[in-house]
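Chemist: The following blocks contain the structures, represented as C-alpha cells.
Every read-out reported here was derived from the displayed coordinates using simple, explicitly stated rules and does not represent laboratory data. All values derive from a computational prediction rather than experimental measurement. Cβ atoms are built from the backbone, for glycine too; each structure is taken alone.
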Structure P
Amino acid sequence: MTPRIAVLGSGANGSSIGADLTLAGVDVTLVEQWPAHVEEMRATGLTIRMPDEQLHVRPRTMHLCEVATLREKFDIVLMLMKAYDSRWATQLIAPHLADDGLVVGVQNGMTTETIAEVVGAHRTMGAVIEISSTMNDPGLVLRHSGPARSWFAVGALEGGPVGREEEVAAVLRHSGTVEIVHDILATKWMKLVSNCTTLVTTASLGLPMLDALAVPGMRTIMLRSGQEALDVGAALDHPILPIFGLQPADLERSDEVVETLLDTLYRDFVLPGATTTVLQDWSKSRHSEVDDINGTVVAEAARLGRSAPVNSAIVEVAHRIERGELRPSPEVVEVLRRQIGD
C-alpha cells in the first residue's frame with residue numbers, strides 16, 4: 001500500500017521536498033502555518049526555482065488549523081518545523097499518525113528525543129538535512145541546492161524502529177542523497193557542529209554565506225565556535241562521524257575536523273547568494289534557532305561544568321540583534337571579537 005506522507009512545516013525546505021514528492025507521484029500533503037503560502041499554492045501552485053531548472057507543481061495543501069479536520073492517518077510525517085516548535089507540532093500531529101507511523105525530524109538542532117517524548121521512540125526517526133533554499137514570497141521557493149546537491153542522513157534512536165530506516169530513506173531520495181546511520185544522535189551533533197560554525201555567525205554579518213566567510217577575522221570565529229561544539233560533543237561521548245558524504249578517513253585528524261566540515265559545506269553545498277535560515281528569519285523579524293544551535297552547546301557545556309565562551313558570545317550577539325539593539329552588518333565581527341575577548 002502506498003504510504004500517506006505529510007510534510008509538516010512547508011517553508012522553503014519543506015516546500016522543496018514536498019514539490020519533489022509531488023512530482024514523483026507520492027501521496028503527500030503539505031501542512032503549513034503561513035496562510036498566504038497555503039492559499040497561493042492552492043490558487044496557482046508551487047514553484048521551485050533552482051540554478052539549472054524550475055519546477056511547478058500543484059501539491060495537496062493544508063492550513064495548520066485544518067489538521068483537526070483530518071480523518072485518515074499519515075504513515076510518515078516529515079517534520080520541518082523550526083527546532084523550537086518541535087514539541088507542540090509533534091503533539092498537534094500525533095493524533096493523526098498511524099499506529100505504526102513514523103515522525104521524522106528533518107530539522108536542525110537536537111530534536112529527535114523531543115519528538116520521541118511525544119510519540120514514543122518506536123514511532124520516531126531522526127534525520128539530518130542539508131538543503132539551501134529561500135522563500136520570501138508565497139508559492140515561490142529559490143532552492144540554491146537541487147536534489148543533486150542536497151544530502152540527508154536517517155537513523156533510529158536506541159529502542160526505536162531499527163530496520164525501518166529504508167522506508168524514510170526511500171521517500172527522501174526524491175530530494176537528495178540519503179545515508180542510513182547507526183548513531184543518529186552523534187550524527188545530529190556533527191551537523192550541530194557545522195551549524196554552530198556557520199548559521200548564526202554568518203547571519204550576524206547580514207551577508208550571504210560566501211561573502212561572510214571572506215570578512216577578515218570571521219573564519220577564525222567560525223572555526224572556534226565549531227571546535228567548542230565538537231569538544232562538548234566529545235565530552236558527551238558522541239563519536240566523530242562523517243556527514244555531507246565524507247568518509248571516516250576524511251576526519252581522522254581531530255584538530256582538522258571542523259575545518260574539513262566547513263570547507264566541504266562551502267565547496268559542495270553553498271552557492272553564491274545563499275543565506276542561512278537564521279538571516280532569513282531575521283529579515284522577516286522572526287526569532288531564530290540560535291538557542292537550539294549555539295545555545296545547545298552553551299547549555300550542555302554548563303551542565304558538564306565546562307564553558308563555551310565563543311558560542312556564548314554568538315548567542316548574546318544574536319539575542320541583541322533579535323531585541324533590536326544591533327543590526328546584522330559586517331561590523332558585527334568586531335562586536336563578536338570583543339565579546340570573545342580577542
Structure Q
Amino acid sequence: MQRPHMHAVLTCSTALLLAALTACGGTTSADTQKPTTPRGVTAQAGSATSVHVMWEHATDNKAITGYEIYREGEKAASVPAAKRMTDIDGLTAATAYTFTVRARDGAGNLSRPSTAARVTTPAPAPSDTKAPTAPVKLRAVADGSRTATLNWVGSTDDVAVTSYDIYQEDSRIHSVPGTETTARLSGLRPGTVYTFTVRARDASEKSSPDSNAVDLTTETAPGAPASTAPTGLRTALTTEGAESVVILSWDQPDTGGGIPAYQLFLDGKLTTTIVWGGTPPKGRATYRLTLNDPPGTRYSLKIRAKLPDGTWGDFSAQRTVVLPG
C-alpha cells in the first residue's frame with residue numbers, strides 16, 4: 001500500500017537528475033551574474049592600418065574567461081582572460097574608429113560595454129624607409145609589489161615615432177603613444193625579478209633595436225619569503241675555433257644552505273642543469289656555455305637555483321646575447 005509514496009520518490013529523483021532543480025529540497029543556481037565592466041580602455045594607432053587596444057582587468061563572481069573587442073559596435077576580436085591588449089589590423093588610413101571591450105565569464109555572460117575609446121589612424125607614411133633609433137637611458141622604479149614606472153629618452157625617425165612598445169623577456173606587455181616616454185605597468189607579481197626593454201615603432205610598422213635592459217624586483221608581499229633569485233647575472237662572449245662561448249657569472253642567493261645545482265634556460269626553454277663536480281662554490285659563481293650556432297644568433301638566458309628542500313627557486317633577471325662572428 002506504499003506504492004504511491006515510492007512513485008513520488010522516483011519522480012523527485014528523476015527531476016534531480018534531469019533538471020537539477022527539484023522540490024526535494026536541493027537547488028543548483030545557474031551563473032547569471034555578469035562580469036564587471038573593463039575600465040581604462042585606450043586605443044592608439046600603431047600604424048596607418050592598425051590600432052593597439054588596451055584595458056584593465058575585469059572581475060567576476062567566478063572567473064573571467066576572456067574579453068571581446070568591438071569596433072563600431074561589431075565584434076572585431078576575442079582574447080583569453082590572461083591578455084589585456086590586442087592589435088586590430090586591416091583598418092583604413094586616416095579614418096576615425098571607436099573601440100569598446102566586454103568581459104566574458106565561463107557561463108557566457110558578457111559585461112556591459114566599456115567606455116568607448118576613440119582613435120584616428122594616420123595617413124600613410126610617405127616613403128618611410130628607416131626604422132627608428134633605439135630608446136636610451138631606460139630606467140625602472142617599483143611602486144610597491146604590483147606596479148612599476150618606466151621612463152626613457154625618446155627615439156628619432158625619418159618620419160615619426162608612433163608608439164613605444166614595452167617588452168618583458170621578449171614579450172610585448174604594454175604600449176604607449178610615440179609622444180610619451182613614460183609607462184606605468186600594473187599586474188606584476190610581488191617579490192619577482194623582471195627585465196624590461198623598450199622599442200620604438202613608426203607608422204610603417206618598423207621597430208627600433210632594443211633599448212638598454214633594466215632589471216627590477218617588485219617588493220615582496222607581507223609575510224612572504226624572501227626571493228631566491230640569483231642576482232647580478234652578467235654575460236661575456238668569446239670564440240674558440242668555430243664555437244662560441246658564453247661565460248656567465250652571478251651572485252648566488254641566500255637559501256640557508258649550499259646550492260647543489262642550477263637550471264639554465266635559453267629562450268625560455270631548459271637547456272642544461274649545472275651541477276658542480278665537487279663542493280659548490282660560495283659567493284659569485286661562473287659557468288661556460290658552448291654553442292655551435294651561426295654568428296648573429298640571438299639568445300635570451302636566465303637561471304634558477306636548486307634549493308635545499310629540492311625545489312627550484314625564483315628566476316634571475318634575463319640577459320640577451322648575440323653570438324659573435
Structure R
Amino acid sequence: MSGVLFVTDPLVGLQGEIDASVGLMGATQDLGLDVWCCGPEELAVVDGRVCAHARRIRLRPRVASDDHRWIVDPTWWDELGTAVVDVASFEVVHLRIDPPVDARYLHTTYLLDLVEQAGTRVINRPEGIRAMHEKLVALQFPELCPPTYVGADPQALRSFVRRVGTAVVKPVDGFAGIGVWIVRDDRSAIALLESATHGGRRHVIAQQFLPTVAQGNKRLFLLDGEIVGAVLRRPAADDFRIGPPVAPADIDDHDRAIVGALGPVLREHGLVIAGLDVIDGRLIEVNVTCPGGMHKTDALLGTNLSHTIVSSLFKGALV
C-alpha cells in the first residue's frame with residue numbers, strides 16, 4: 001500500500017498547532033504520500049499478519065505563527081475513508097504513542113515486531129524502545145550526566161539530596177513534566193520524597209539541580225544518531241520545569257561529545273529519531289519513545305526538521 005501508517009494516541013487528543021506527530025504527518029503529506037492513522041487498540045494479528053482498522057486523513061492547511069505554534073483549524077484533519085489494512089503493506093510505520101512505556105505500549109511493540117519481520121520499517125524500532133528506557137539510558141554514560149540517584153528509598157534519596165544540595169526528582173515512568181519535583185536540603189525533603197516514591201514503592205530519578213538551566217535546556221534533534229538541529233527551552237517565570245522552545249541553540253563541543261558517545265548506540269537499536277536534553281553540557285534525558293519538539297521548532301525558527309526526518313526515510317525511493 002502506498003503511504004505511511006501512524007500508530008498514535010487518539011487524533012482528537014493531538015494538538016495540531018504543536019504536536020510533533022502532526023508535523024511528521026504534514027511532512028509525509030507534503031511528499032505526496034497518503035497518511036493513515038490507527039490507535040494501538042485497532043491493531044490485531046490474523047493468521048500471522050498484523051492488520052489495523054485505520055483511517056486515511058488529509059491535513060488541513062497550516063501556517064507558522066509568531067511563536068512556537070502553527071495556526072491550524074480546530075479540527076486539523078479531514079477523514080477520507082477507513083479500511084482494514086495489512087500493516088506490513090505500508091512503506092513506513094511510525095510508532096507515535098506517548099509514554100509511559102506501560103503494558104499498552106509494550107503490547108503494541110510486540111505486534112509491530114511482526115511488521116518489521118515482514119520487511120516494513122518501523123520508526124522507532126520496537127526492540128530499540130524496549131532496550132533503551134529513555135529515562136534510564138543516560139545512566140549508561142555517567143561521565144556525561146550530572147550526579148544521579150535512582151531508587152525508591154526516601155531515606156537514601158534524602159541522603160543524596162543532602163549531598164548535592166538541591167535535586168530534581170521525577171518518576172522513572174513519567175513524561176511531559178508530570179510528577180517532576182524540585183527537592184531542597186531542608187525540612188520538607190523527606191515528606192516530598194515519601195510522596196514522590198509513594199512511600200517507597202515507586203522508583204524515581206533524582207539528579208542534581210543545575211542552576212544554569214535558567215540559560216536554557218538544549219534539545220538536540222538526532223536523525224540516525226547525527227544532530228540535525230538544536231533549540232533552547234527555558235523554565236517559565238513561575239515554574240522550574242522546562243517550557244516551549246524560545247531560541248536557536250548553538251552546538252558546542254560538549255554536545256558533540258555526547259552525541260559521539262550516544263549516536264552509535266541509538267543506531268545499533270534502530271532509534272532513528274531521538275531528542276537529547278542537555279543542560280550546561282550535561283546529558284539529562286534521551287527521548288526515543290515519541291520524540292517531540294520538531295513541529296514547535298519549525299514554527300518558531302522556520303526550520304524544516306519534520307521534512308528532513310521524513311525525507312530521509314524515503315531517500316532514493318520517491319520519484
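Chemist: Which of P, Q, R yields 12.8 for mean count of other Cβ atoms within 10 Å over residues 44-51, as computed?
Modeler: Details: P: 18.0; Q: 21.2; R: 12.8.
It traces back to R.
Chemist: Can you tell which of P, Q, R yields -12500 when helix-only ellipticity at 222 nm (-39500 (n - 2.57) for each DSSP H run of 4 or more, over all residues; to 500) is derived from it?
Modeler: Values: P: -12500; Q: -2000; R: -8000.
Of the structures listed, the value fits P.
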